[in-house]
Structure P
Amino acid sequence: MAERLRDSHSNWASRERGVPRGEVVIFDIDGVLADASARQHFLKGVRPDWDAFFERCHEDPLIEEAARLLQVIDRRYPIVLLTGRPVSVMELTIGWLNRYQLRWDLLIMRDYGDYAAARHFKARETARIRQAGLSPVLAFEDDVRNVEMFQAEGIPCVYMHSGYY
C-alpha cells in the first residue's frame with residue numbers, strides 16, 4: 001500500500017516507508033509505461049479536456065517492453081515514477097500500477113493547482129528529488145522536451161517514442 005509523504009511533499013507517495021538516499025532511476029508513466037493513445041482524443045480541438053483525459057488513466061494498457069525494463073533494472077536502484085498526472089488521480093494511478101504488478105518505490109505527481117509546462121514541473125521536482133538526498137542516474141521519457149531537460153540536468157535520458165508529441 002502506498003503512503004503519502006508528509007510536509008511539503010504532499011504530491012509524493014512512497015510504496016513503503018520512504019526511499020533510501022542514493023541513486024535512483026526515473027520513469028515517466030504516460031507514453032512510457034502506460035499506452036495513453038486511446039485517451040489522446042480528449043486533448044484535440046480548441047479546449048482540451050484534461051479532466052476526462054486523466055480520469056480515464058486507469059484504463060490504459062501496459063507497454064510491455066517498459067514493464068520488462070522495470071523488472072531487469074538492478075534492485076539497488078529505487079524506481080521513481082515522475083508523471084505529469086495530477087495528484088487527484090493518485091489512487092487510480094496506484095491501482096493501475098498494482099493491477100500490472102509494476103515495480104516502483106516513489107510516485108511523484110502534479111500537486112493541486114500546478115499548471116506549469118511538464119518540463120518545468122519535472123525540472124522542479126527533479127530538484128526536490130535531489131534535495132531529498134536522491135541522485136537520479138537515468139531517466140526514461142517520451143517527450144523530447146523532458147528528455148532535453150533531464151540531459152541539461154546531467155541525467156542521461158532514454159527517449160521512448162510514444163507518438164503523442
Structure Q
Amino acid sequence: MNSLVNSVIAALGGKISKQAIVFLVSMIPILELRGGLLAAGPALLDVPILQAVPLCIIGNIIPVPFILLLITPIFNWMKTTKLFAPMVNKLEAKAMSKSDKIERYEFWGLVLFVGIPLPGTGAWTGSLIAALLGVKFKKAFPAIVLGICIATIIMSLLSYGLLAAIFG
C-alpha cells in the first residue's frame with residue numbers, strides 16, 4: 001500500500017494541496033481511508049490530524065451511496081457485453097469470497113469488515129458485497145459509516161502514533 005500511496009503523492013505533489021491529495025487518496029479503491037491517513041501522517045505529507053481525519057472520512061464516504069445504489073444495475077448491464085462480462089464476474093466472485101461474515105451477521109459483520117483495516121477490506125468492498133447480497137441501503141450505509149469511523153481510529157493511532165514515533 002505504501003508504494004501506491006507514494007505513487008499518488010508523486011503524481012499529484014506540487015499540483016494540488018496536501019489536503020486535496022489526502023482527500024483524493026481516501027476516495028481511491030484499495031487505498032481508501034487507510035491510504036489517506038498514511039499519506040497525511042508525519043512520515044509523508046505531515047497534514048495535521050485534525051485536518052486529515054475529516055478529509056479522509058468524507059473522501060471515503062462519498063463513493064459509498066453510489067456503490068450501494070448503482071453497482072448492481074451497472075454490473076447487470078456490463079454482464080450483457082462480451083467486453084465487460086468477464087471482468088464483472090471476476091469482481092463479483094472476489095467480493096463474494098469475502099462475504100461470509102457479512103452475510104451471517106449483516107450489520108455488525110459489515111461494520112467489522114469495513115472497520116478492521118486489513119488488505120481486501122474497506123468501504124468499497126463492503127459496499128459492493130452489501131449491494132450484491134441485497135442488504136438494504138438504510139442498514140448498509142450506517143454500518144459502513146460506523147466501520148469507517150472504527151478504521152479511522154485504528155489508522156490514526158498507527159499513522160500519527162506509531163509512525164510518528166518512528167519518523168517524527
Kirkwood radius over Cα pairs in Å gets 16.3 when computed on, of labels P, Q, structure Q
Which of P, Q yields 26 [relative contact order in percent (Cα under 8 Å, 6 or more apart), calculated]: Q
Once mean count of other Cβ atoms within 10 Å over residues 44-51 is calculated for every structure in P, Q, which label goes with the largest value? Q
helix-only ellipticity at 222 nm (-39500 (n - 2.57) for each DSSP H run of 4 or more, over all residues; to 500) gets -23000 when computed on, of labels P, Q, structure Q
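Rule-based calculations on the coordinates, nothing more; no lab input. Remember, predicted model here, so these are calculated numbers, not experimental data. Cβ atoms are built from the backbone, for glycine too; each structure is taken alone.
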